Structure 1
Amino acid sequence: MIKSQFLFYFTCVFACYNMYGQLESPDYLQYPFIKKEKNNLEIYGHKSWKIFFNKLDNQYSKGNEKVNILHIGGSHIQADIWSNKMRTNFQNALPFNQSGRGFVFPFRLINSNGSPVIKSSHTGRWKGYRNSVYSHNGPFGLMGARAELLDTLSIINIWHENPEIEYDSFSSVTLFYKDSNNFEINILLDSNIEIKSKKGKESITFSFSENVDSLAIQVKKIGVNSGHFSFFGLYLDNDINGITYHSIGVNGASVKSYLRCENLVSELSWVKPDLVIFSIGINDAYEEDFSKDLFYQNYDSLIDKIKSVNPNVAILLTTNNDSYYKVKYPNERALEVQQQMKKLAENKNLAVWDMFDIMGGLNSIKEWEKNQLAKKDLIHLSYDGYNLIGDLLFDALIKSYIKYKKNRG
C-alpha cells in the first residue's frame, strides 16, 4: 500500500513537472545561445541538500512543512522580478504551497525602486540609508536598508497589488526598528478585526483575527523630548504551511555590504532558512580594487553567519551574468568570480548554478541585449530576461529535486 501511494505521488510530481516544462520551461529553441546542457546545479554538499529536498518533498507530498528560501543579492534582486518568478514557480509547481510573503522592505520609503507585487506609499518625511553606500552609517538589518523618520508622524501603507489567493494575504506583521523609546507604533485596520501585539527586542509583532492583504502602519512620536526612529523592514506571515520565498536585495550591494549588517543574524533567526541563494558578485567585480582572495574571504565570512542560524542550511551560489564595463568591453572578472564561487562551493560543501556559462559565457550579454533580454547598460536584464533566468534556475533546481527522488526510490 505504501509503495503504491509513493508511486502515485512520484507520478504526480513528474506529471506536474512535465506540465511545467510545456508551459513555463525556458525556450531553448528560441534562444540557441543558452547552453541547455549546462543548466544544472553543481552540488558539492549533498547532506544539506538532501535535508532541503526532503523537507520540500514532505511539503509537496503531505503539505506539512513551512519551507523558507532566501534569495540575497543586489539590484538584480531588489527589483523582485527574478525572485518573484522563482517564488511563483516554487509555489505553483504543485497546488497548496502558497505560504506567507516573508521579509519586505518598502523601498519607496527611501525613494528607490521595489517589488512590483508588494506596493507601498507613505506620509511624512524619511531619510534613506543603504548598506551598499559606504558613507551611509548603520545600523543595518538583514534587508540591508534603513529609513530614518524625520517627522513626528508617518503612516506607511502596504498592500498586495493583485491579491487573488490566500497566499496574497497575511495574518501577522513584524516590524524591525530601533528607537529612543518615545515613539508609538500602531496598525490601522478595519475596526472589526481584532489586533494583538507582542513586543520583542527592537521588533514588534501584530497578529490579526483574520487575514488581510493590506494595512497601514502608524509611527507617532510621543512627548516633547527629541528622539530618533529607524525602520529596518517588515516580515509578513500567515499560518499556512508551504513555501515562503524571501527577496533580499539592495541596489549596488556587494558581499561586504551584507557584512555591514549587524542585525543580520538576529533577524534571520526569525525564519531559520532551509535554502539560501546568493546572487551577489556583480558589484564586487566592478570595484576598482577587486581582489579575488578578499572576495573569497568575505563570502566565507557571510556564509558562516548564515550557518550560525542553521548549520544544515543548503546554500546555492549563482555566478555573475556576463556584463560589460562602461558598455565598452567585457568584464572578465566574471571569470574570477566564477572560479572563486566554485572553490567556495567545494571547500564549504555548497552548490553552484553557473549562470555565466549557461547564458552563453563571455560576450553573451550582447546576444541577450539583441533579443531584448538585457538592458542597454549591458549589466542589468530586462523584465523578460529576469523572468527567463527565473525559469532557468527553477528548471535546474527541479531537475536536482527529481534526481534526489529517483535516488531515494
Structure 2
Amino acid sequence: MATAQNLRYGAERERLYIPELRGARVAVVAHAASVADGEHTVDRLLRRGVDLRLVFTPEHGFRGTASAGEKVDAVRDSATGLRLVSLYGARRKPTTSDLDSVDVVVYDLQDLSIRFYTYVSTLAYVMEACAEQGKTLIVLDRPTPFADVVDGPILDTSAHRSFVGLHPVPVLYGLTSAEYALMAKGEGWIRGADSLKLRVVPVEHYRRERIYPPSPPSPNLATRNAIDWYPSLCFFEATDVSVGRGTDFAFEQYGAPWWGDSSYAFVPRSRVGASNPPHEGDTCLGVDLRSTRAPLGIDWSHLWEAKYRYDSVKVADSLTQRPPFARSFLHRLSGTSTLMKALDEGWTAAQFRTWYFTDVMRYNFMRQRYILYESATDYQPGDAAPEVVPMPEEAPKPRRTRRPRGLFRKKLP
C-alpha cells in the first residue's frame, strides 16, 4: 500500500509537464497548501525556469489567511513579486485580460473532494475560461481524504446552483481534482468543454488511501480531525449553531448559547482566518468532538440533534420570537430543499439518507468512467450501504436497485 512517504504528487512528476511549459507563458492556480515534497509549486516552477506571469488565488487567498467568504483583493506576492489575481473577489473566473499574456494555466490546489469546499468551483471556472480563450490547462493532481467516499444529496442545479455547488454531484463526490476535471469536461458541464485542451498529471503510487494534506488547506481546517468532521458539521453554517470558528478547534466542536445541558463550552473570538465569527464573545454550550473519531461519510445525527434542541427551546420559551432553525443557505450547502423539509417534517436522519441513496448510486455509475486510481481495499465497496428505512408517507420511496462498486466505504474499526 502507498504511504505519504512514497507517493509522488502531480507537481513532483516534473518530466510529465515541465517540457510542455518551456517557452510558454504560464499562470498557476495555487494557495498556501500547494506544497509537494516540501516545495511550493510556485517556487518549483520558478526554480525550473518557467516563465511564470501570475498566480490565481482561491478562497482564503494565496497565504491562506482570509476568512471563509471574505473577499480577497488582487495584490503582489512579497516573496516573488508575482501578481496575484483573486478568483474570490470581484470575480470568480479569469477574464480575457487575465489570460491575454498566458499560454498555459497550471492548477494545483489542495482540495478535499467535498462539493461545498469551493476550490472545485474555482477549478470549474478556470476550465471554462481556458476553453473559451484557447488556453491549455494542466491539472497537477493530489490525494484527498475523501477521494474514495461518496455520500450526500445530489445538487439540484436547476434550483440551488451556486459557488458552493455548481454541478450535479453529491456532497462527497469521491474524486480527486484531476478526476473531477475529466468528469466536468466529459459530461459537458462547462461551456466549451469539447474545445478545452486539458492535461492531467496523476499522483504516482496512489490507490485512494485516506491521505491528508501536508499543510492545512484553509485556516479553519487545521487538523485531520477537523477535516474528517467538516462534511458533517458544515451544514451548521446555515443555522444558529457555531462550529467553533474563532477558536483553536474549529470543526471539532459545535454549540450555541441556547444549547442547554452540557458541561462543555467555548467562546468564539475574532482572529486571523475567522473575523466576526458566529456568537462572537458569547459562551456556547455544546459538543466536543476533539477525541471522537468521525465516520467516513456524513454523520447527520448532529444536525438532527441540534434541530431537536432548538425546537425544545422554542417550546419552553414560547414568548421569545426566534427565527427558523435553518436559513435558506442550507439549500445551497445540501444542494436540495429536501433536507430542510426533512428536518421540519420530522423525518429521521436514516429516512433522509434513504431518500437520496438511489440518486447517489446512479451518480456512482457515472463516476466510475473517470476514475484514475484503483481502490486499495480488497472488499466490495457498498457493503456498508445505509440501512433502508421506511419513508414518511408523503415522501417518494426510492426505487430498488443494485448497489454499484465504489459507493460507500466501510466504517473504520
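Among candidates 1, 2, the computation of FRET efficiency 1/(1 + (r/R0)^6) of positions 28 and 340 (r between Cβ atoms, R0 = 35 Å, to 0.05) that gave 0.35 used structure 2. Looking at structures 1, 2, which one was Cα extents along the principal axes in Å, for residues 292-347 alone calculated from, given that it came out as 41, 27, 18? Source structure: 2. 16.1 is what came out when mean count of other Cβ atoms within 10 Å over residues 116-123 was calculated for one structure; which of 1, 2 is it? Source structure for this number: 1. When helix-only ellipticity at 222 nm (-39500 (n - 2.57) for each DSSP H run of 4 or more, over all residues; to 500) is computed for each of 1, 2, which one produces -7000? Computed on structure 2. Here the criterion is relative contact order in percent (Cα under 8 Å, 6 or more apart), and among 1, 2 the highest value is seen for 1.
To test your reading of the models, identify which of 1, 2 gives -0.56, -1.09, -1.35, -1.42 for log10 I(q)/I(0) by the Debye sum over Cα atoms at q = 0.11, 0.16, 0.19, 0.20 Å⁻¹, for residues 44-195 alone when calculated. That value comes from structure 1.
Readers should treat all values here as calculations from the given coordinates under stated rules, not as data from a laboratory. For clarity, every value in this text was computed on a predicted model and none was experimentally measured. Cβ atoms are built from the backbone, for glycine too; each structure is taken alone.
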